[in-house]
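What follows draws every value from the coordinates through simple rules; no lab data is involved. Not measured: the values here are computed from a predicted model. Cβ atoms are built from the backbone, for glycine too; each structure is taken alone.
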Structure 1
Amino acid sequence: MGEWFEAEEHVERAHELYEAGRWDEAEAELRRALSLHPDRAEWHFNLGLTLEAAGRNEDARRAFADALELEPVDPQVMLMLGVACVRCERLEEGIRWLERSHETAPDRADTFVHRIDAYARLGMHDEAEQMFYSALQYDDENPLAYAHVAESLMDRGDYARAVYCLKQAAQLDPLLPRLNARLAHAHSQRGSHDLALELYLKELREHPGDMDTLLDCGCLLMDMGRTGDAGEKFRRVIELESDNPDAHFYLGELAIDRGREEEAVSFYNIALRLDPAYPDVRRRLARVAVDRGDLSMARRMLRRELRRLKAHAGREPRDVVLELGELLLDARLLKDATCLLVSYAERQPDDAEALHLLGVAYFQQGNRGLGMQACRRSLRIDPKRVSALHNMALACVQEGRWERAVSYLRQGLAIAPDDHSLRRLQMTIRLKWLIRFGGWLLGRAGARRSG
């Protein structure tokens, strides 16, 4: 009996500590209670809530799973387990638990609200929008529903509707985290940089140590050309969290903009050391190495980046794939470039730029036939792609197909009469014609003399 009262006392103290925001101490009290009575589902549940409040999502997920083993049909436990799974990026698992919670207690909006978030993170935006409208049928004033669907809309580039939804969320619950920052991001993507900056600064006045907002505000200031102010925001992040890889990476970006390559490399290397899987940084280091003529370093970075890309199984954004393809070509990793671009073109057969790069890869390997084929596919999608016309004209020159080369050249000049690469190729063709014509004249003159 004394053991029971002791456990209850630990739980009561945990509740007081939780209310005071002292998460670590609250966790310790709950674990003491559970060491005495591990079969209390509600204590495991409270431990999950405490760990969630402390930002320890994986530990919270395990605590909710323990609670569910003891109470396998509790819809609230299923709901919180689903939410924890979503926060841990176990998205499909999270959706399953949220669906089961809905089946057990079908009269709540929460299960739909959190599925909006899960589907949006999976890129399943039609499903996210369906969940949004389903949530509104149960609770048409749910601020989280509007906030989550706004993220989905921003992922789709629909910033006007995202702004509307974020404003609705703010009206329903002005205390939702980072609302001003999310509104700022939406406005910045619409080109309203001054308004976006005002909203970021408002968010920072209310939460001066919010590192995500500091980073986002710094990136906006970079876009606005206010590099000094941007640097101040990134350095502020490092003051708060010296091992933040984002801040070091962006300081590297600022150094590149200022032409300080050594300084940039130093910041990039710190970011890479802090997070070996950090996106973008190896491509930046490879670009610097290519510009310096250090192809050995560039190739080392690019091969590691290729391994990282393969681990994502084709989920990398288009601009990442195309930038990597260009760098592989610059570093003369032609087979790697071809494999990357062939794989991407199979997934995205209507991407004219990718097909053009694939054509360049084939040309550089001496395979003019496949190069011409890739460029023609690119031109069918984008008939005004001057770079493809230039490369096809150049290939024809190399094969001695002069008339065809001139035809491609004329098409390109009709689109871009001042293009330097086309003008240079035009001069080359004229020079070759003059040489050939001069040779023909000399041959005629020699024939006359001998006759």
Structure 2
Amino acid sequence: MSDSPAPQLYAAREPIFPRRVSGKFRNLKWVLMALMLGIYYITPWIRWDRGPQLPDQAVLLDLAERRFFFFWIEIWPHEFYFVAGLLIMAGLGLFLFTSALGRVWCGYACPQTVWTDLFILVERWIEGDRNARLRLHRQKKLDFRKIRLRLTKWTAWFLIGLATGGAWVFYFADAPTLLRDLVTLNAHPVAYTTMLILTLTTFFFGGFAREQICIYACPWPRIQAAMMDEDTLTVGYREWRGEPRGKGKSREGLGDCIDCYACVNVCPVGIDIRDGQQLECITCALCIDACDDMMAKIGKPRGLIDYLALSDEPREREGNAPRPVWQHVFRPRTMMYTALWSLVGIGLVFALFIRPEIELNVAPVRNPIFVTMSDGSIRNTYDVRLLNKHGEDRPFRISLTGNEFLRVQLEGTPYETVNVPANATLNQKVYVVAPAGSQPAADERTEFRFWVEDLTNGDRAWKDTVFNGRDQ
């Protein structure tokens, strides 16, 4: 029997402590982080006047009333195709950006990246830059200073997570009212549960899991390779220029890389970009800033690590300049994605502008199929659902066409007009009667069309259905 330990299936995680770096890509990430966090936290508090009977929150997912408000746009449950269309556009947009610039979404706009950046910034403020955090991590003794720093950091992370969960629930109810209910402990338990779950997941994902979410939990690294080709611009290392790497004042026989590990020390996922394209790389481009800074210090041209395409390498090896960026961005694959994305967007805008402000749904009552009245006439019953999307009550008139013998009767009123409340639906039972001896009364099926007219502005909607007779 061997005394050697059993092999481990999984390597233990090595915590990553990225070093602070300055440069144009780091500054771009700061700007985008501030912009996206600002939009996320501020949007629920923006007001939008829709009238006295509608919520005045600009963006609201009103689950109680089953409606989605987005500034001047109001989406009803049966119009979910708008949401589906937006999801399709988001997917096509992700394909487009990936085919043009690699995992640019992961590096700059993914929520996991944004909140991890924020958590690392807080960690750096409290514990110091990379070397200070490494020393604190490797310190075995749990003294007062280490406890104080850790508790301070974790408290700040928890508050960020709490703000994140709080902002999320504000999208589903009136934000000022919900905030008051939360503070006074009068909010629904679902609100507290949702906030707790999002707080803990943000705290764990951004503070502890970090790159593990990108590497193991997220499916996009496995998919994005299918979106990329040799013309895709992505972060890479010009090996032909940097190798053989080495240190020392004498650079004879050596490439531009001085093996300083600056690119590795700033990487939030802890990889060495000089090893080539890797699944873990999120193309955040911080290694570009670090390498450019080092090249400036040693008097070498920037671009040892850069956004580059594999198809340009032969040109660069021969001393030629790489192709312009636009030639990589505008190529058949990206143009196809752009065309599909635009078609979906145009279709949604067209559907949004042509959708009616009133809608009609008709469901024939099948039990019984028809009723014979005392005078011999035949009556069918229909459940008619009227939808009024206006912000005020509207009178709707119900009528039919398609057969001159059929007559409409509304339950509960001798008239053909009903009042439909603002931004609501009204279920109205409607009777259609065929006189005794008429063609509809004798035929098994007679097609006709229900009409509903808004008497305020003349808008109309229709629905085809069938009248059932005696089948003689």
Structure 3
Amino acid sequence: MEPDIKIGLEIHVQLNTKTKLFCSCPTSASEPNTAICPICLGHPGSKPVMNSKALEYAAKLALALGCKLAPTVTFSRKTYFYPDLPKNFQITQHELPLGRDGKIALDDKSIVGITRVHLEEDPGALIHKGNHVLIDYNRSGIPLCEIVTTPSINSPSCAREFLKKLNTIISYLDIFDPNNGVIKADANVSIKEKGFVRVEIKNITGFKEIERALTYEIERQKESEVIQETRGWSAERGITYPMRKKETEADYGYIVEPDLPVFTIAEEWIQAIQSEIPELAQERAARWEAELGIDKSDAKIIASNKRVANLFEEVAKTTDPILAARWIRREVLRVLNDKGKDIKETAFDAQHLTELINLLRDKKITNRIGQKITEKLAEKAFSPKAYVEENKLTMVGDEDELESLCKQIIQDNPKAVSDYKSGEKKSLQFLIGQVMRATKGRANAQLTRALLEKLLEN
């Protein structure tokens, strides 16, 4: 059955190289128009020289996406006239992309096809200030890897999931620096009821924004006349807006780049690149599930963040891996989310996290105490074992001691007891909370519940 919505994505990933794609200018510069030269500005007589590291990174991504590599590396000129393009053409790959026919599997088992993966140079950057437009050519010539999907995505949420999975693969390959680089997506979207007239939305940044932009555009197409055009996305206003009539490939006047030779790709080089591709997130999660018995959901979520996955593997070597996975997924990731930080920006380390999980495993501390220690470990490395001893935080698990305290709590809260016996079961949670408060969170929660239930039935 033909889908009601067709979405295809074109994703541009800035490759983490020290120099530009066809010259030796640095890819990082603090002041505008300082990382430029005759080559990236297209001066007459200047000749481009390909950056081999950029080619290696792009090939690594293509292979990780299951693409078949082309037998040669061939570049083309894409001609168009715009202020941020000093040469009036962009060097890209058109006739023969570096990689073809890859795919990414989504969680619902659907497959998003990858039509092509190719290298190209970035144009410059336009900076809009009031009534003026400034141009910074530092970006001109920075290496980009473009990933083009088939129109096999049929909802905004699927587009967001695809981008998350692609981003995970990119992070595992270490070819992109999220602190200095950008990942942008152009989206082509069309709907059945308007005859699948294709509209392109340019330069959307962020997984949430791609979902918002597509959701808006689909509703707009349902309610309005649709023409083939290019539109922009305003995150502030939450709308797409018209930019220009959609160009066709013929408009760009592609020709093979005459200043760059055609490079033959050797099989030995492909094998060397393939050998450098690490175990990716999906494979890693499957291995944990099979070898360590990790819950499938825990494994998938932990593996999706390479640094968190590396931390888990270190911790799992010397403690209960199932408990470690559960704790890292629920508590470590909670702390990272609350603080809005990447794990490398915290003090988390395998040694002290293992020590904490061993305390939880041996029931030396309660989960509540463990949560508080986890929050502190994000800020500063210290010994959880020593901290528990110094602050007298060891779990109260002695049955006689707890039973005596539960009796006192029951005696001090007659209304809660009466409510419980009248059928207000939530009153039990209140009484448990009073025990926890009296022990500063050190009481064994399961034992406390069992003792209170027993005493309240008498």
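A value of 92, 51, 48 for Cα extents along the principal axes in Å, calculated from one of 1, 2, 3, originates in structure 3. Computing distance in nm of label points 7 Å out along Cα→Cβ at positions 62 and 214 across structures 1, 2, 3 gives 4.1 for structure 2.
Out of 1, 2, 3, which structure matches 1.00 when FRET efficiency 1/(1 + (r/R0)^6) of positions 174 and 278 (r between Cβ atoms, R0 = 41 Å, to 0.05) is calculated? Computing FRET efficiency 1/(1 + (r/R0)^6) of positions 174 and 278 (r between Cβ atoms, R0 = 41 Å, to 0.05) on every structure in 1, 2, 3 gives 1.00 only for 3.
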